[in-house]
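Read through the structures below before going on.
Please treat every number below as a calculation from the coordinates, not as lab data. Not measured: the values here are computed from a predicted model. Cβ atoms are built from the backbone, for glycine too; each structure is taken alone.
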Structure 1
Amino acid sequence: MKDNNILILAIESSCDETAASVVENGRNVLSNIISSQIEIHKEFGGVVPEVASRKHIENINDVVMEALYKANISYNELDAIAVTYGPGLVGALLVGINFAKGLSYAWQKPLIGVNHIEGHICANYIENKELQPPFVCLVASGGHTHLVFVKAYGEYEIMGKTRDDAAGEAYDKVARAIGLGYPGGPLIDKVAKLGNREAIRFPRAVIDDNTLDFSFSGLKSAVLNYIHNSEQKKEKIVVEDIAASFQEAVVDVLVEKTIKAAQYKNCNIITLAGGVASNSRLREILQEECNKNNYKLFKPSPIFCTDNGAMIGSASYYKYLKGEFSNSSLNAMPNLELAK
């Protein structure tokens, strides 16, 4: 192995995916193993933290060993062990952290704690080798909706974030209300393609002109009220139309504020990150708006939008270069903010 090749084993267990990846130099993914719990949590209509933690405990050793095997790497070739330490479900995070600490101690490798949101942003580096800061990133997932200005590797300015529900959270709640089940994002995306986007005019939350913050709780309430009113009047409810109209309202706001953020920073590069970033309508409309404004849009493949170890490996590489290592006191921080 060449001296300048940095190999990092990265572990991600913040929610309901047990994931591990071996990443070379922050951008070359040698393996990316994901064990999803979606089928287990479907019957509960959402993620059950206790169940998620138990499944992580069951899966993590096999997932990590498979990541090393697929990468054809032995532990002594690794330069560091990286792990997500927040934000996320505290029990789920602890499984990954304690496993990573054990490996770090046993294999005598430095430990790197990674912010989950930073990982999502860095997923863009994996497939877009030419991408470098500065750029604007829309992070949209089940737990987070952020507009972030990436000033340099590891340096972030939060330009706006949700004041209530995250975009993905709104998707899950609306999907449940119209009987689609869990997870809401991909199900609404699929059904919306069969509906009329202009059938129902749901509200677009604009808090005021001076902020790039988001709010989706009013939109969620508007959808629920529409359903209740229709039921009381015994009017036919067209699930496809509700899904399409709801999605249009979410996408309109996300795209408008992302473009505004780029204009404020006079920045012509925009990236997408997080589970909602795999939404086909969001990708389509944001691409159209970027084309109009002569902006470049980088968007990860869907596999790198959802939770995965590769994104943690990418983020940890830039920490490795700066010598930002963690010690054995690294702990789960379920409400961890993205460092400015």
Structure 2
Amino acid sequence: MVTGELLPRARAGDGEAFRQLTEPFRRELQVHCYRMLGSFQDAEDALQDTLLAAWQALDGFEGRASLRTWLYRIATNRCLNARRAASRRPAKQWDIPHIEPPEPTGLGDIVWLEPFPDALLAGPETGYEQHEAVSLAFVTALQVLPPRQVAVLILRDVLDFRAGEVAEMLDASVESVNSALKRARTGLKRRLRASDPPPADSPAEHAIAEKFTRAWESADLAALLALLTDDVFISMPPMPLEYEGRAAAERFCGAILNGGRRFDLVPTRANGQSAFGTYLRGATGVRHGTGLYVLTLSGDRISGMARFENTVLPWFGLPRSLPQR
């Protein structure tokens, strides 16, 4: 009924009517674009492109599918175009001052990955729980798959669109959609590491987060290492350096925490996971934001740490610096 009232007004050029039509889908479309692109900034750009394209093409909306399905079609194809353009942000060199980078165990290709604030998560989640469907591991694995497979996997397994709907969105046959989904599932399974995280915001998750905070703020490297799994994996987009295994993690964390550097952590949430803004205590007492860590948990241990630059802090409502205590 609401769509029936607003659609004619929007087609006549009423911007407020168009906003009311599309606002209920805005956040879930943003999350969809993020899954497709792996970048918070690129997702926001794709969302704006989607809404502009929808505004310009509104006369062509015939109502054969729902408005939501029509918007997902536009958003998916905008994201496919963005991925095919290969306009990815280049890798950065190590730029943490006064610290020599330890030798990495590998160099990653997915350097454009960015965290997504939990405060912006919205939309129906079906085939996957919300935590898994936007986790850093899941989003990273998607970036390695061919773009069309990514689109099909998200639309079918995460958002539960029917094969016929997806085929129409992608101007493809149902057979090709089913084939792409099968290949995508195989590729995803091969790239996802097994984990068994505690429920989000559970006492078990809070306990690990508290132990991590105490160890990091006190620069207790032994306590920190005791929290890590043997195969812990550390990444730091947009720098390509990767550290896998407890020995490599010891080199990385030791380099960050040694030399009398002390940090304060401010908890937040990203990608359905525990996250922390890190603030370096300065000589004047002012604490300067140095980055954001997102933890991947497995059981009662930390199996992954992703470190992002301090430019992401405002996305989480965190300041660039904290005053004196």
Checklist entry - For which of 1, 2 does Cα extents along the principal axes in Å, calculated from the coordinates, equal 65, 43, 38? => result 2
Item to check | Structure from which 25 was derived, relative contact order in percent (Cα under 8 Å, 6 or more apart), options 1, 2 | outcome: 1
Item to check | Read-out Rg and Dmax of the Cα atoms in Å, for residues 26-209 alone, computed value 19.2, 60, structure in 1, 2 | outcome: 1
Checklist entry - Between structures 1, 2, where is distance in nm of label points 7 Å out along Cα→Cβ at positions 34 and 98 highest? => result 2
Item to check | Given 2.9 for distance in nm of label points 7 Å out along Cα→Cβ at positions 202 and 314, calculated: source structure among 1, 2 | outcome: 1
Checklist outcome for this item: Candidates 1, 2; Cα extents along the principal axes in Å, for residues 74-169 alone computed = 42, 35, 20; producing structure is 1
Checklist outcome for this item: Working back from 2.0 (distance in nm of label points 7 Å out along Cα→Cβ at positions 218 and 234, computed), options 1, 2, answer is structure 2
